[in-house]
Structure 1
Amino acid sequence: MVETGQTAPALSLMTDQGHFTLSEHLGKNVIIFFFPKADTSGCTKEAMAFSALQAEFEAANTLVIGISKDSAEKQAKFRDKYGLTCLLGADTEGTACEAFGVWVEKSMYGRKYMGIQRATFIINADGRIGRIWPKVKIPGHAEEVLELVQAGG
């Protein structure tokens, strides 16, 4: 996984609303939350929590993007179904997941498989990683991230 203080990996991918390139957003904070799969229970709760705080994030000069390996079309359906307001990135090739270190071996009922570890990153206005939550617990998480960017962290 990437580390706090290092320059964020280059990131360029399709989203539910067009193309996104991280380097085009220097000068503002960018919150990237990686989630396993669009339109599943936990991922929906997380995306809805970030969307509910969209105006506050914007007031704090912060862009929010959620990323999974779902297609841009599936992300758009996810956005429309739940009225989501944050960008939803389509990392169909897994390059962003690999670059940020969130494509990991997981285990469920004794079966091992590869999947996205739910994690959040604050990319500061200078393009460096300011904070990492490597294993996110959803309740209260979006609020904690917002408090940190509002405090200048």
Structure 2
Amino acid sequence: MSLEPGAPAPDFNLPTDGRDGASLAALKGKIVVMYFYPKDDTSGCTSEAVAFSESKAAFDAAGAMVIGVSKDSVASHAKFRAKYDLTIELASDVDGEVVEAYGVWIEKSMYGRKYMGIDRSTFLIDRQGVIQRVWRKVKVPGHVQEVLEAVQALG
């Protein structure tokens, strides 16, 4: 299943690393940037999390909440956050229900070997819970700035 702009964002309720948890229902009225990444403490995922953390004040000023989602455990997220001084929410989707609902659990291929994994993707969800923008197969350099500009354009 592939979610497109204009579709209602699937609801979620995920545990976060030592925080209250993250749910779309609780964030109604806020802009939500939900980005999916393959694995804590890997090079691309670290670069992306650090970039979102460095821009957290700008996202906050624009009225947006940034949530990173992977299938890593809450404990893994806590270590990842501490190691890189991350300031954004990291939500744990160990059972994969949310990655499935957002259509980011895909077949990948590396060195001829096929496996299932998370497609690095970002969803911009407006205050009414409607998906406004979708970025798939994200390349990290420049991505956070592009997402921030889209958030600011929503007002």
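Nothing in this text is a laboratory measurement; each read-out follows from the coordinates by a stated rule. A quick note: this is a predicted structure, and the numbers were derived from the prediction, not measured. Cβ atoms are built from the backbone, for glycine too; each structure is taken alone.
Below, the figures for the structure above:
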item: Origin of the value 3.4, where distance in nm of label points 7 Å out along Cα→Cβ at positions 12 and 108 was derived from one of 1, 2; result: 1
item: Highest-scoring label, criterion being mean count of other Cβ atoms within 10 Å over residues 28-35, among 1, 2; result: 1
item: Mean count of other Cβ atoms within 10 Å over residues 84-91 derived as 19.2 - corresponding label from 1, 2; result: 2
item: Distance in nm of label points 7 Å out along Cα→Cβ at positions 60 and 100 from the coordinates reads 3.6; which among 1, 2; result: 2
